[in-house]
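These are the structures in question, set out in turn.
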Structure 1
Amino acid sequence: MTAGGSSITCGACSPTRWRGATVAFVAEHHGDVLLSWENEALRLLADPATNRAFEIVYPSISIRAEPAVAVVDRYADRHGMRALAEAYLRHLYSAPAQSLAAQHHYRPYHPERVPASLRARFRTLPMVDIEQAFGGWRHAQDVHFAEGGLYDRIIAPR
């Protein structure tokens with residue numbers, strides 16, 4: 001997401017939450033570039049108050065982010081919630097749930113279950129997963145996010 005074609009000046013702003021980074025970028029004008037989840041960028045473009053001020057700059061390739069969902073057996077059984085938890089998981093990937101996710105700017109896992117009008121907001125991008133692109137989470141953490149890793153070098157003042 002860029003604002004007015006600015007260049008990166010490497011003023012690091014790292015709020016503890018993604019929404020905080022978006023607020024700092026949009027409302028408080030911190031930074032030149034917002035690196036964020038796709039849904040955050042799409043929300044800005046859908047908002048009449050901000051949609052003319054920003055554009056999304058898509059990478060040539062993207063990382064598939066798939067948060068895990070599961071029934072936690074002990075918790076579900078202890079609290080009598082197993083049937084509800086399993087019903088939620090069955091519903092999560094259904095056409096109505098995928099459409100609801102897309103309405104809120106989350107890329108659907110099953111785009112074929114979403115009306116074309118909602119699918120159109122998501123650019124077609126080649127996707128890779130952490131295993132194939134970065135050798136797994138541990139390796140990605142060590143190379144990119146550990147002390148002195150690639151992220152630290154990118155945000156370091158010049």
Structure 2
Amino acid sequence: MKQVVKHLKPFTMEDLAIKFWKEFELSNITLPQQPRIISEMAGNEHITNELINLYLSGKKTAGSSLKRVFDEEDFPKSGDYWIVLDNKRIPKCILKTVKVEENKFGEVPLRISVAEGEGDLSLEYWRKAHIEFFASDLSEEQMQSIEDEAIITEHFELVHK
């Protein structure tokens with residue numbers, strides 16, 4: 001029996017995400033019985049289209065978040081599926097999480113900045129971009145330093161476009 005998308009976060013174009021998932025389901029006979037499926041933009045509405053292009057081109061195979069933004073039930077796991085939405089909330093691709101790892105921000109290795117596929121792939125670029133991206137979270141929490149913050153990196157494979 002095929003899994004119906006049940007775990008979508010609310011958004012105005014939900015029917016498109018469900019249709020997109022069903023197209024993927026029909027083309028894939030190796031899905032687990034009850035995969036966890038999320039549907040959301042990559043990053044935020046200002047950068048999501050750029051990130052989607054990197055996913056679609058194969059240059060971006062990972063993404064990082066502050067650990068503190070996840071609830072226990074939403075914590076990413078290997079085998080999760082992500083319907084990636086563009087800035088108009090239209091599904092553009094489906095990614096499968098193949099690995100999840102945790103590092104302190106100040107100890108993120110170069111291989112992660114390369115896997116994220118952004119900018120010049122350097123660790124310096126990665127750090128600068130993520131400090132800017134995490135700035136609102138840092139100010140909300142009134143944190144002084146990001147260096148010891150736990151970072152969760154999800155490694156993906158593109159499974160549908």
Structure 3
Amino acid sequence: MEDNPFLKAALEAQKRYKNRTGLETLKAVIAEGRTYPFGELLKMKLVAVGDGFADMEAQPSYEFYNPAMRLHGGYLASLLDSAMGSAVVSKLPAGQGLGTVQLSVNYVRKVDVESGLLHVHATALHSGRTMLTAEGQLKDAKGRLCVHATGTFLVYPK
């Protein structure tokens with residue numbers, strides 16, 4: 001199992017960022033020009049982060065199309081989940097992680113390759129001891145809202 005390059009990359013990242021706060025980890029990811037295996041797969045990149053917010057970008061590709069010749073809704077939901085997850089991770093102290101326990105996504109405009117570079121902005125709304133919530137907006141290259149979402153995240157020890 002450790003021969004798997006994706007698992008190896010994830011384990012290396014876990015070691016590298018183990019003793020950092022969520023915000024320190026995310027800032028290091030940007031500074032080092034890194035992403036994680038799932039981020040590479042989806043061609044998304046964390047471009048900005050601060051206390052309670054995160055911005056990501058992704059270049060749409062035909063490989064993420066559904067049979068209706070649009071970007072698959074799961075692809076777009078994953079972009080929002082990742083951005084919202086980053087926004088709430090920025091609120092975590094060292095030694096804590098989180099997982100998504102609820103995701104609600106609203107698709108309000110078609111998204112395809114012609115939409116251009118996608119921009120996702122996410123904000124933490126609530127940062128409790130065990131639960132965090134966030135909202136996110138995905139816009140196309142022209143700044144038009146295409147998808148918006150909310151999420152709930154459960155905190156756990158790393």
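Summary of computed values
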quantity	calculated
Entry that produces 4, 14, 19, 17, 10, 9, 8, 7, 7, 4, 0 once P(r) over Cα pairs in 5 Å bins from 0, in percent, for residues 31-78 alone is calculated, selected from 1, 2, 3	1
Origin of the value 49, 30, 28, where Cα extents along the principal axes in Å was derived from one of 1, 2, 3	2
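Every number here is computed from the coordinates shown, using simple stated rules; none is lab data. Here the structure is a predicted model, which means the values were calculated and not measured.
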